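What follows is calculated from the coordinates using simple rules that are stated; it is not laboratory data. These numbers come from a predicted model, not from an experiment. Cβ atoms are built from the backbone, for glycine too; each structure is taken alone.
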Structure I
Amino acid sequence: MSQHKDCFVRNSKFIFRQVVDEMILVPLYKDVGDMDAIFTLNEVGAFLWNRLERPITVAELMTDILDFFDVKPEEVAADLQEFLRAMEECGAIQRR
């Protein structure tokens, strides 16, 4: 994954909801009873989901995380790549 050139955007066929203290993504095209189709996001995941409303590069996402959270760049890079890989694999985000 090229960190500076790839853009990602969320798939409009997923909805994001906060249910009590949990933030979840639910695909509109799956059976609602299929619990494997529901994804729970942590605080950073929810933050990234909001940023993915428009096409955004990996570098921009990194900057946003570093500006908003008290974390070190080396801690963020691998976690961000893993988040994007998992979200792309399940179809929640799309590469542009």
Structure II
Amino acid sequence: MKNVQIIKPPISKSIKCARVTLEPGEEIGEHVTDGCEEIIVVLKGKATLVKDGKCIVLKEGQAHFIQEGIRHNVRNESEKEIEYVYVVSMLR
């Protein structure tokens, strides 16, 4: 996994953004958007977003919004590398 920060506090007051690369079989790890909202935009390949136990396949160019307090994970279940950008906005 490769995670390249684009912006985060203290440069930004409430936004954190990074570009993530996942090899086949890799995943970010399940976590909760506690006190923030998040959007994921797939740049390359096909990502599997597991959101509250439901799998959502996001193809290149697609985006998905994740509300506050939602358990989720991003996995690469394909045979090729995937890249995506996440933008997290802190609510508090």
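Kindly point out which one of I, II the value 0 was derived from, the read-out being helix-only ellipticity at 222 nm (-39500 (n - 2.57) for each DSSP H run of 4 or more, over all residues; to 500). Here the read-out was taken from II.
For which of I, II does percent of Cα pairs over 15 Å apart, for residues 9-64 alone, calculated from the coordinates, equal 58? Considering all the candidates, the number was obtained from II.
If FRET efficiency 1/(1 + (r/R0)^6) of positions 17 and 73 (r between Cβ atoms, R0 = 35 Å, to 0.05) computes to 1.00, which of I, II did it come from? The structure behind it is II.
When distance in nm of label points 7 Å out along Cα→Cβ at positions 25 and 49 is calculated for each of structures I, II, structure II gives the greatest result.
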